[in-house]
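Structures follow.
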Structure 1
Amino acid sequence: MYEYIDLRNTNDYSELKETANVIKSGGLVLFPTETVYGLGANGLDENAVRKIYIAKGRNFNNPINLLVSNMKMVETVAKNISPLEYKLMEAFFPGPFTIILKKHEIVPDIVTAGKSFVGVRMPSGTIAQKLVEYSGVPIAAPSANISGKLSGTSFEDILDDFKDKVDLAINGGNSEIGIESTIVKVIDNVPHILRPGSITEEQILQFAPQVIKDYEDENSDNINHANHYTPNSNCLLVYGNDNKKMVAKIKEISNKYVKPCILASHENIAFYEGNTTIDIGSKANLNEIAKNIFANLRKADNLSPDIIIIEGVPKDGIGTAIMNRLIRACNGNFTEVH
């Protein structure tokens, strides 16, 4: 039986001091961050971290990032930090930015899957920030989803998956950003983006003359090739610069199925009249689309369609991260319209 805390409409976070005791005593906590919900445990406690892997059904070869509350905590878990790494942390901490650093021996091998590097993030969401601060230890906190499935951006979406597996669950409302953090590793003084997020390539280029997008390279040793974000239903992503051709292609494909569900932009939703549709938001507001993309995929999946057809978005700013998640949701099943 888990304990439940509702922090949706309060500025009093004193209850998190009790929650911190759950972390310190080796328990599991379900909690919100500004990106997505996380499943957290004491990142310096091997047995506690093992519970995360078991609860998620996560492969032990898949490392877990650590949440920290200050730079002293960063320097507790990481060593040999370069000037550029400090500069990037100064620019993007706290926030949706994870940096891969050389780990200190204090970090258990189970966190890093035996590797010598550890991912570190300082969250900006107040609940996550206070939870780490009150715990006084870095919190190992992957996204709160069954491994390989969609990340959770609302408490209701993920509670059923974890209510029998956690000691305490915090309802903090919907996640502000809705997609996981940007992950960067500095190699030979060059930032490599391992996963795109709301901190964009353009922002990182303000601090380095070059950025390498490893997430575009399927052969890169630096990225995790495991399937993520996958609904149970078959998915197809359709995108292109010519909106009329994209809409026509989606209508053509949908006609081949008995029960399609189309995820479409607000601007195009009327074109698919007669089909089951979900409005993902305006293409003029990609942040709003990002915020709800996992929730909309879950909504579509719950309808048990024979296919989910998804309109792509422009690869501008956070659009790059949205498209990265959608391609993974579709297991690489996409059609580009020329």
Structure 2
Amino acid sequence: MTLLFILIGLALVFDFLNGFHDSSNIVATIIFSRAMSPRKALMMTAAAEFAGPFLFGVAVAKTIGEDIVVQGSVDTLVLVAALIAAIFWNLFTWYFGIPSSSSHALIGGIIGAVAAGAGIGAIQVSGLIKVGIALFVSPVLGILVGFLITRLAFFLSRSATLRINTFFKNAQVLTGLGLALSHGANDAQKTMGIITLGLVVSGTISSFQVPLWVIAISAGAIALGTAVGGWRLIKTLGGKFYKIKPIHGFTAQISSASIILGAALLGGPVSTTQVVSSAILGAGSAQRVNMVRWGVAVNILVAWVVTIPITIIISFAVYWLLQILFIR
């Protein structure tokens, strides 16, 4: 039971850091296009993220808790090691202002810890493929959908006056709200999946059914993290790609929200960081390809690629260290 309490505490820390880390994805374009003040944008986003899981179900939580690991093959220590690895990577990338993926970190942590504690055979290949498709296809869709919607927006507003910027600026309040709801519906569920799996493994509950209190504390933790806001990452996403205008913020948010919410309803855990970053790149390149600072995008791409391998290694090592400590 002590390990279970540690697991729940670490899961909520990860969830808080997920919101803290990923708040940049939701509010960067709103802030840098001057649609809302930073504090108002973060508060609106936090409230919407809390509501997201209650409105759109827990399909992603079931994917994390049921489809990746063979039931009965892992113990609580494995899940603790996975969370420690993911938390470490989130803190490391936040410190250096790198918008890496919390989802990648968690998946890598799970794979490494399960491999150390139960062997590769305890990982369900079909579930891992499902997660991999969601994680790696979604950013490609982000660029494509962001590009197409921005092109469409430019075409529809081709005869408009500069006052159209006021429309795009105000509309970002609604699109930002939709993006925040989709983020809460997808990302908070990853923590729910880990906690519920821990409850099953410990024998606290008999089957994988996400309790209401787990939904509430997970939604609350990610909302609290978002309210605090990760300013280092907000500056990266909002100012280093290119000078974001209201039209870019509007179209990037529509693109991101549709992809993330669609994945949440289908049970696909996606990286909000990846989707939003790629949608911002798609929106900018739709206006002019060379106005995007692609060097910054390459640095983020490198972080995406190395996150899973690094967290696999970290969680593998953490599991063996924890095992030694607990045996002693």
Structure 3
Amino acid sequence: MRKATRHYDDEVIGFSNGWQGVVERQVLALDVPTMQHTLPQGGTVLGTSRYNPFKVDGGVDEVFASMTDNELDGLIVIGGEGTLSCANEFAQRGLPIVGVPKTIDNDIGVTERTFGFDTAVSIATDAIDRLRTTAESHNRIMVVEVMGRHVGHIATWSGIAGGATMTLIPEEPFDIEAVCQSLQARHEGGRFASLVVVAEGAKPIPGTMPIPEDTYDEFGHIRLGGISHRVANEIERRTGIETRVTILGYVQRGGTPTAFDRVLSTRYGIAAIDAAHDQAWGSMVALRSDEIVRVPLSDAVAELKGVSAELWDVAQEFFA
């Protein structure tokens, strides 16, 4: 904000509730006094929504009209795959847009980090550390479900950091029988506590365990969550070892941001303002080799970034 208002002498406004706020003219004036003390806050002061103007009658026209009505030179769009995909569609239609990658899933392509991810991993890791105490005290298997609809970055990073016994992610369908055999051997070998980290979008190899049919919400997104209960039930049934579940859910999205996320979001913000003044429309700011660069929005949303083979190999080293 300081770079925009004090260096460039810009007038900055924000739209509440994502693309819905743009369409409905939900405007909030933004300046340094308004934004002070927000750095330690999690979440978003502007609010968010899953509103897609391309799926609403007249939504696209209203976005262009809102830009004109508010006399805007450009729009900086902050969000994840859904928000930035809309931004790319508008950029292709000539709307002056710069993107900023913000999602705890860290699934945006062509950037090493999205801000929010490091905080989510830290929260999940802390939870795993705390659950280990209960697992060891009661000789249990603890199944921890973390967020990750289509990619397993949070699960993989927190699983490694927390020393989880095994990690299950969407990119790698799991064999429940192999999972159970590994856990059984571990406990028979004298280790009486195991932690299994499961991404909410993890799926078994077809035919290896019963799962309900997929259901979808009003936006066409698959409804996820609860895979940990099905995994835990199968583990306890097949091994006879007491198994308990903890679903972290939205706990991962709140709280105080880590120092890394505070610095990264600040760097992204300054880079986005500079990009707007350079009229680098249709670009997104990204982190590469600890440098902030500009990449085409179209490249950023071309495909989701999954867990790398190297990192997944590291996670597999914990299997016993």
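We did not get these values from a lab; they are worked out from the coordinates using the rules stated. This is a predicted model, so every value here is computed, not measured.
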Quiz prompt | Among 1, 2, 3, structure where relative contact order in percent (Cα under 8 Å, 6 or more apart) as derived comes to 23 | solution = 3
Exercise. Using the calculated result -27000 for helix-only ellipticity at 222 nm (-39500 (n - 2.57) for each DSSP H run of 4 or more, over all residues; to 500), pick out the matching structure from 1, 2, 3.
Key: 2
Quiz prompt | P(r) over Cα pairs in 5 Å bins from 0, in percent, for residues 113-152 alone from the coordinates reads 6, 20, 14, 15, 12, 10, 8, 7, 5, 3, 0; which among 1, 2, 3 | solution = 2
